[in-house]
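Asker: The data blocks that follow each hold one structure.
Read-outs throughout are calculated quantities, based only on the coordinates presented, and are distinct from any laboratory measurement. Everything quoted here is computed from the prediction, not taken from an experiment.
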Structure I
Amino acid sequence: MDLVVESYLLAQKLPPIEQYGLASQIRRAAVSIPANIAEGFGRWHKKEFLRFLLLANGSLKELETHFQIGTRLGYFTAPALAKVLGTADEVGRMITALRGKLAR
C-alpha cells in the first residue's frame, strides 16, 4: 500500500499532458499490485493465490517500467525515483518470498 501512495504522489507531479497517459498507467499498475494479492488471498485454492502473486509481480514490473519511461522523458528526479524504486524492490522481494513459501 505504501508503494501505491508513493506512486500516486509521483504521478501527480507529471505535466497535465500526461494525466490521462503515463500518470493513469502508473496509478493503474500501482493499484493492481495489492489488489491482485488481495484477490488471490481471497481465492479458495493455493494454486490460484500463486497465480495472482505472479500477476502482482507483473504489475510491479510494469510500474517500474513506467517510472523508467518517466525518467527518460525528464519528468522524475533521481532522488524521488530512488525512493519509489526502493519500495518497489522491497515489494518484489516480499512477493517472491511469499510465493516461495506457498509453493513448498
Structure II
Amino acid sequence: MNKADLTQHIAKETKLTVRETNQVIDTMTEAIKKALKKGQRVSLVGFGSWEVKKRAARNGINPQTGETIKIAARKYPKFNPGKALKEIVAKAKIKKK
C-alpha cells in the first residue's frame, strides 16, 4: 500500500474528500517529523511509537579495498510496534509473492 492507496482507503472510510484526507496525512507525518527532530517520542497507543536513537561511531571495512574506515556516530528514527499491532500481524495470513 502506498500513500495514494492509503489516502483512497481513508477517504472512503471517513467520507472525507481525497484532498482533505491527503492534508490530514501530510499534517500527521509533518507533526511526527517535527517531534522527532526535537528529540520527542511519538506514541499512538495500540499502534506503536517512534523515537530517535543514537548509533555510536565505529570502525568498518571498505569491501572493495579491505581498508579500515571510520563510520561517524548518527541519529536515526526507530519505530516500535505496539502490542495490538504485533498481535494483528502475528495472526495475519500473508501470501508471499
Structure III
Amino acid sequence: MERVFEKISSAIDGSLPQGTNWHQELLNQMALEKPNLRPAVISEKTRKQLDPYRGFRHVVRNVYTYNISPDKMEPLAKGIRLVFKQVEKELTAFSRFIESK
C-alpha cells in the first residue's frame, strides 16, 4: 500500500513527504483531500487503522525482531483482513475518480 501511496503522492500531488517521519506523513497525506486536485485517497478512519501497521513495519525494518511483542502483534494479525477490505474499497473508489478525469 505504501508504494501505491508513494505513486499517488508523486504523480498526482506532485511531491513526496521528506524527513525522518515521511512514512507517517505519507499516510496522513493520503487521508487529506487536495482541493481542486483529488479527494482523500483513504478515510480518516482507515488512516487510523493503518497507522499501527505502519508502526509495526517500522519496528520490523529498524529494530531487532526480539523486540516484537506478541501481545501487540495479535490484534494486528486478527484485524488485517478487515483493514485490507476497507483499503481495497477506498482505493477502488479513488481509482474510479482518477479514471473519470
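Asker: One of I, II, III was used to compute helix-only ellipticity at 222 nm (-39500 (n - 2.57) for each DSSP H run of 4 or more, over all residues; to 500), and the result was -28000. Which label is that?
Answerer: I
Asker: Looking at structures I, II, III, which one was volume of the Cα convex hull per residue in Å³ calculated from, given that it came out as 93?
Answerer: Label of the source structure: III.
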